[in-house]
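Enquirer: The data blocks that follow each hold one structure.
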Structure I
Amino acid sequence: MTIEMLDTELAADLRRTVRAFLTECCDPGTVAEVYDDPSVASRELNDGWARELGLAGLLVPEANGGAGASLAEAAVVAHAIGRHAAPLRFLTSGVIATTLAAHAGDRDLAAALAAGDRYAAVVFPATSPTLDSGLTAATASGADEAGSAHVSGTIAGVMEADGADDLIAVLGSGKDTTIVVIDPAEARILPFLSLDETRRLADITVENAAARIIATGAPAVAAVEAATLAGQVALAAELAGTAAQALSTTLDYVRTRVQFGRAIGSYQAIKHRLADLWLAVSQADAAATYAAQTAANWQRGDEDLREAQICALTALAYAAPVAVQAAEEAVQLHGGNGMTWEYPIHLLLKRAKAGELILGHPAANRAALAELTELPAC
């Protein structure tokens, strides 16, 4: 098994392209505007990465109109998005939802998502380590093929459900696992103010809503496992990117901020803090890269799923607190400026703090990791 820790030419080109797009369309001023006017994170902005760059279909097979790329490439994109705290539907629609649709065998939905014609949200609590929606099905048909169901329930804190064209929900577990698609018109979607407004949350309630079944049983389980892994890998890379940007911004600041006739970065205490932070951020980057490469090998059939899951959980459990640490250090080392709206540090801090809880708190992910590796949880 080959693990490529350094950027390939393809990855470097992809990184430059995405960073150039984000620099132009998602500068800190634009991202900050989202907090006052959520419409700034509009369909037009999302169409840039989805259609113009063709990233919506990154993980969709070529047969379904996608790029047929791997999670290694998706991690490169997520890392760049994390650096900009960009208000894009990449994690929710471009990674988790498209992986669910593609692995569930819904070719039409996968093709529509790949083309950027539609955006989907997966209906589960953002802080849950699993994709289970908790919805219940009143009736269902078609255990082996697409059928219909009527679902009911309330889900709190769903990521980017407001404005989504499709809602994808996972019902049940094990052999009873079912994946359904719900028309948003059938749901009551109530967005609410959250810490990170670049990835808005909403409470969803459905009452006997019509839903289309796209997978049940073993195929549904496999789709959920693939989508969960994809989400963990992409989120770990995104948080590593946020941490890297917080460190980079702080390094630039301490080189130019003068106190008592000296750049504050020349003081030994500051050097020690930044050296420790550089080590932590570098390790987070390495863990996220290794997880993405291992997941890509699993997609190619060169690695087993358990190993990919272990690497993804390790990366996410480590990168999440490091992103928070890096953002908090950035606020402190920017001094009074770190507490102002004009400096972009608050955007990184909010993205890191909110991201730390997505797909499970690090403690929950460490517990899952201990179970996978048959070690006692602590």
Structure II
Amino acid sequence: MKLIDPIIQFHGDLQQIRRDIHAYPELCFEEQRTADLVAAKLTEWGIPNLRGMGTTGVVGIIKAGTSTRAVGLRADMDALPVQEFNTFAHTSRHAGKMHACGHDGHTAMLLGAAHYLSRHRNFDGTVYLIFQPAEEKGGGAKQMMDDGLFTQCRMDAVFGMHNWPGMPVGTFGVKPGPMMASSNEFEVIVKGKGAHAAQPHKGIDPIMVALQIMMGWQTIISRNRNPLDAGVLSVTQIHSGSATNVIPDDALLIGTVRTFSTQVTDLIENRMRDIAQHAAAGFGAQVEFKFERLYPALVNHAKETALAARVMQSIVGEEKVNVNVEPTMSAEDFAFMLQQQPGCYVFIGNGEGGHREAGHGLGPCNLHNSSYDFNDALLPIGASYWVRLVEEFLQRA
């Protein structure tokens, strides 16, 4: 493994930064302390920075040479509304909040790259260090873009990275094209007619209608969708009724739809609406149908993906980089950035959880799990990747 020596020497400082962020997690658009820490470190290292994009976002700016070319590197800063089960020294100090997805590590890795790049400017152009708020459902990437990220900080490409549990430490994964799914949510209210449970003929049972709708929706995946196109439709909540002897007036269905293309999302949404409306009409009920598109599919650009793969291979070896990693139905708001700019998003292996110190929870070291913890061994690997990516993208003439 060819890591950068000064970054290896800085590993202890990066670990301290990462664990400090982990101990004080902040939710979407509340990352004030984290943003202050990031801005303070950038300022300490002589890196000018912009504050306030996307409410709490921070953008560091490092220039070298005379080229007008520029590249963006993005890390997310927010935590999750999860109660941490770990009890080691850096466990969350904020009840009900936890860095259960490794954004503390993402921030620390980008700070590690910032520290090195500020001292060894072996590139020609501009590097924008994008510390983004609110990735977890808040759409912070889009908020930063709406606040002028790509107009104030013009760049030729943008890159992102996420730790991936289950992949061995010292490995990377990437693929061109769709790599993460779109995230969409639906809410359907079935309006029936309440009655005594012993006299169902006097009412319109919304629960029965809801069940018919839910079962009908499954035919969208099995009969309407092309089997070669990925798609997931999951009803995750059903709410109705409050008494054993009462047929309620309404029922609520809530869930998620995940796809890799707008066309498949369009198909699923339209068929869901048709089935819900016609099934309800068949029973004399009515429906209110809501479908919200949250994050688009994350689609890597071919040229930038090839570059990222070469850089990763130069660090860990060709055999340690999976250039056709299996896509995931999880979503990521970096997808918004890739809709406007060429770029690539990669996975960096976080291991199986054996790195966790005494006092970790009994659960697995999976993303969004109360026993998760970022693997600090990744810090110099990820930071070295960022640096070599910059040097390759902004090569000196």
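Enquirer: Given that P(r) over Cα pairs in 20 Å bins from 0, in percent, derived from a single structure, equals 26, 50, 20, 4, 0, which label among I, II identifies that structure? Show your work: numbers first, answer last.
Expert: Working: I: 30, 58, 12, 1; II: 26, 50, 20, 4, 0.
The correct label is II.
Enquirer: Still on this structure, please answer the following. Can you say which of I, II returns 25 when relative contact order in percent (Cα under 8 Å, 6 or more apart) is computed?
Expert: Details: I: 18; II: 25.
Working through the options, I get structure II.
Enquirer: Where does the value 15.6 come from, among I, II, when mean count of other Cβ atoms within 10 Å over residues 22-29 is the thing being computed? Mind dumping the intermediate values first?
Expert: Values: I: 15.6; II: 20.5.
Corresponding structure: I.
Enquirer: For Rg/Rh (Cα atoms, Kirkwood Rh), for residues 6-157 alone, the calculated result is 0.98, so let me know which of I, II that is. Don't skip to the end; give the middle numbers.
Expert: On the way: I: 1.01; II: 0.98.
Computing Rg/Rh (Cα atoms, Kirkwood Rh), for residues 6-157 alone on every structure in I, II gives 0.98 only for II.
Enquirer: So if we calculate FRET efficiency 1/(1 + (r/R0)^6) of positions 86 and 286 (r between Cβ atoms, R0 = 30 Å, to 0.05) for every structure here (I, II), which label has the highest result?
Expert: Details: I: 0.85; II: 0.05.
The structure with the largest value is I.
Enquirer: Which one of I, II has helix-only ellipticity at 222 nm (-39500 (n - 2.57) for each DSSP H run of 4 or more, over all residues; to 500), as calculated from the coordinates, equal to -16500? Can you show the working numbers first?
Expert: On the way: I: -16500; II: -10500.
Traced to structure I.
Enquirer: Looking just at FRET efficiency 1/(1 + (r/R0)^6) of positions 54 and 174 (r between Cβ atoms, R0 = 30 Å, to 0.05), which of the labels I, II belongs to the structure with the highest value? Working shown, then result.
Expert: Numbers: I: 0.25; II: 0.70.
By FRET efficiency 1/(1 + (r/R0)^6) of positions 54 and 174 (r between Cβ atoms, R0 = 30 Å, to 0.05), the leading structure of I, II is II.
Enquirer: Any idea which of I, II comes out highest on mean count of other Cβ atoms within 10 Å over residues 198-205? Kindly include the intermediate steps, with their values, before the conclusion.
Expert: Numbers: I: 21.2; II: 13.0.
Largest value of mean count of other Cβ atoms within 10 Å over residues 198-205: I.
Enquirer: I've got another one for you. Taking FRET efficiency 1/(1 + (r/R0)^6) of positions 278 and 342 (r between Cβ atoms, R0 = 41 Å, to 0.05) as the quantity of interest, name the structure among I, II where it is greatest. Display every interim value, and only then the final one.
Expert: Working: I: 0.95; II: 0.40.
Max of FRET efficiency 1/(1 + (r/R0)^6) of positions 278 and 342 (r between Cβ atoms, R0 = 41 Å, to 0.05): I.
Enquirer: I have 0.60 for FRET efficiency 1/(1 + (r/R0)^6) of positions 14 and 166 (r between Cβ atoms, R0 = 25 Å, to 0.05), calculated from one of the structures I, II. Which structure is it? List each step's numbers first, then the result.
Expert: Values: I: 0.40; II: 0.60.
Checking each candidate, the match is II.
Bear in mind these aren't lab numbers, they're just calculated from the coordinates by the rules spelled out. Small disclaimer: the values here were computed from a predicted structure and weren't measured. Cβ atoms are built from the backbone, for glycine too; each structure is taken alone.
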